[in-house]
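In what follows, structures are represented as structure tokens.
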Structure P
Amino acid sequence: MNLPNKLTTFRIFLIPVFILVLALPINWSRTFGHPTSWIIAAIIFAVASLTDLLDGKIARAHHLVTNFGKFADPLADKLLVMTALIFLTQYQVVPAWMTVIIVIRELAITGLRTLIVENNGTVFAAQMPGKIKTFTQMFAVIFLYCSNFGSSWPIGQILIYLAVIFTLYSGIDYFVQNRSVFSDGM
């Protein structure tokens, strides 16, 4: 397994750690209205997000792009972001409708990618709208988990709205770019 794929695997491994930090009934001390676990979760999420940036750069720079990486990298991103958003929805930080839009888009694109692989035998790497979507989602999540920690500017809330917009746009773009999958198979 090459280094980019190891980073992707590490990102997947961090998801249960992220969940444990937020879900375990530990009496964390409170700082500025949020449990310390939220800051720890934000750090874990930021480290996982950084591995997303690094694995792609390393894979492209050293010609280490693999089908595993093309499939597992976006899947790891989706799992990480959806997990974070579900917790944020549970604590009423992110409205449920936003989380639903993001989860439905992610599942629909994963299904479409599966159809493309079955029809063409090719795994497509993420396109620029999807990368922007992932970037805005990840930054929104980090800022939302760090909200109310010394900042009165609602950057997390602004970013989550931008993330929803890019989520919808990139999902529509992906379906339009791959519409032949539906005409060929039906």
Structure Q
Amino acid sequence: MRLFVSIDLPDDFAAEVEQVQAQFADATGLNFTDPEQAHVTLKFLGDVNQGELPRVKNAVQRAIEKSGVGPFEATYDGVGVFPDIGYIKVLWLGVSEGGEQMTALHEAIEREVTRLGFDPEDHDFTPHVTLARMEHAGGKELVQENVEELDPTVGTTEVTEIRLTESVLTDEGPEYSTVESFALE
């Protein structure tokens, strides 16, 4: 099973996410994500054996408890790129409110799952929703201009749970399904 831990955006945000993506539609080289699967990845775990699943679920539950994070408001707005504006690999939607709680959850999950043998992240955590991946630099200038000029707001919602999500890679793109939901209390 290919797994990650996520905060999913509400279903009714899909149209707004799609509107933000549409602002970049003329930029060649972008491979857009499915707006109906919009999420913030708190930790990518990769391939996990079915037998390890109970330990992973317990680690995520412990991480939530140790983080001290309860339900919180999250505002999804602004756009940016990774790794930087000169060399774009990922176009993302930002998080202006709720980022501190997401970071606390990420750090707690990171601690718990690395104890199980998962690799630690090799970069700083930045809460974001991936909008597109840049396959080639054909539309780089348009992406750069739009990132500098646009400041879209998708919306604000209450985050009450995080999910352990399975990603199945298909020819049409990844398909996500929830393995387990964990309430923030």
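Rule-based calculations on the coordinates, nothing more; no lab input. Note that this is a predicted model, so its numbers are computed, not measured. Cβ atoms are built from the backbone, for glycine too; each structure is taken alone.
Taking log10 I(q)/I(0) by the Debye sum over Cα atoms at q = 0.14, 0.19 Å⁻¹, for residues 94-141 alone from the coordinates of each of P, Q, which one would give -0.52, -0.77? The correct label is Q.
Taking mean count of other Cβ atoms within 10 Å over residues 62-69 as the criterion, which structure among P, Q has the greatest value? Walk me through the numbers on the way to the answer.
On the way: P: 14.1; Q: 17.6.
Of structures P, Q, the maximum of mean count of other Cβ atoms within 10 Å over residues 62-69 occurs in Q.
Can you spot which of P, Q the value 1.00 was calculated from, given it is FRET efficiency 1/(1 + (r/R0)^6) of positions 102 and 166 (r between Cβ atoms, R0 = 25 Å, to 0.05)? Structure of origin is P. One of P, Q was used to calculate helix-only ellipticity at 222 nm (-39500 (n - 2.57) for each DSSP H run of 4 or more, over all residues; to 500), giving -26500; which? Structure of origin is P. With FRET efficiency 1/(1 + (r/R0)^6) of positions 14 and 54 (r between Cβ atoms, R0 = 25 Å, to 0.05) computed over the structures P, Q, the top value is the one for P, the highest of the group. Calculating relative contact order in percent (Cα under 8 Å, 6 or more apart) for structures P, Q picks out Q as the one with the greatest value.
Matching task: 0.9 is the computed value of distance in nm of label points 7 Å out along Cα→Cβ at positions 22 and 86. Pick the structure from P, Q. Walk me through the numbers before you get to the answer.
Numbers: P: 0.9; Q: 3.5.
Derived from the structure labelled P.
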